[in-house]
Structure 1
Amino acid sequence: MDIPDYDKALYYTLWGQWDDLLVLMVRTNDDMLSKKIQHFLHAYHYSLDQYKIIDSHDSLLYYIDHAMKYTPTVAMEV
């Protein structure tokens, strides 16, 4: 079973698995998701402003939530 990129991004973001999130950023076909991950990881590693880190984290989570609402569900084959 293939797990969609949005589910992976949500899991990695909530559990702080930044290395896996970086790999997902490179491999995903969704340019917007990739850019949101890039902004968050850059802010997390290089920013001294806690507001910027929280803002980019929230922006990533909001985008994932938005994208998951409009992604068609995959039917499982028996």
Structure 2
Amino acid sequence: MVRITQQRAKCIGCNACVEAANYRWRISRRDGKCTLIQGVEKRGFFTVIVGDDEYESNKSAAQHCPVNIIKVEKTK
């Protein structure tokens, strides 16, 4: 399993995560920031647990994020 976490308030809406994994990320029409699809908010952080097949593309999304607000880690 893979945990993806985003600190959305610091997002600048650059679209890098959407380019890397468009099935997991989208740009909000409301505020122009990237949204973690199916992410659950807790204390300003959005988190979702996904299958191992999403690890590589979301790791790429995290690496290309210019403000480093995405964290991708394998869980047990």
Structure 3
Amino acid sequence: MSVTLYTTTWCPFCQRLTADLDATETPYERIDVEQNPEAGEWVKSVNDGNRVVPTVKYSDGTYATNPPADDVRAKLEELG
């Protein structure tokens, strides 16, 4: 998988991002930071100690906080 979404079930921004990615059948792995404390700690480590979702991690090690779906798709295309 080239992209991992760190989300929660209650976050409207997470719901929007996943719906937009699903609409174009963009593949991703989704990890709920409330169910996975280790993932939540990683999210905090890249967001100045804040558990900001959605945070997206790409296969090249880069990440983005609350990106629009178009940015995620563009990065996936770049990663090939």
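No lab work stands behind these numbers, since they all come straight from the coordinates. Model, not experiment: these values are computed from the prediction.
-12500 is what came out when helix-only ellipticity at 222 nm (-39500 (n - 2.57) for each DSSP H run of 4 or more, over all residues; to 500) was calculated for one structure; which of 1, 2, 3 is it? Could you put the intermediate results ahead of the total?
Working: 1: -23500; 2: -5000; 3: -12500.
Only structure 3 yields this read-out.
Identify the structure, out of 1, 2, 3, from whose coordinates relative contact order in percent (Cα under 8 Å, 6 or more apart) was calculated to give 27. Could the numbers behind the result be given before it?
Details: 1: 27; 2: 46; 3: 37.
Matching structure: 1.
Here Cα extents along the principal axes in Å has been calculated and equals 29, 25, 18, so which of 1, 2, 3 was it run on?
Details: 1: 50, 22, 22; 2: 34, 26, 19; 3: 29, 25, 18.
It was calculated from structure 3.
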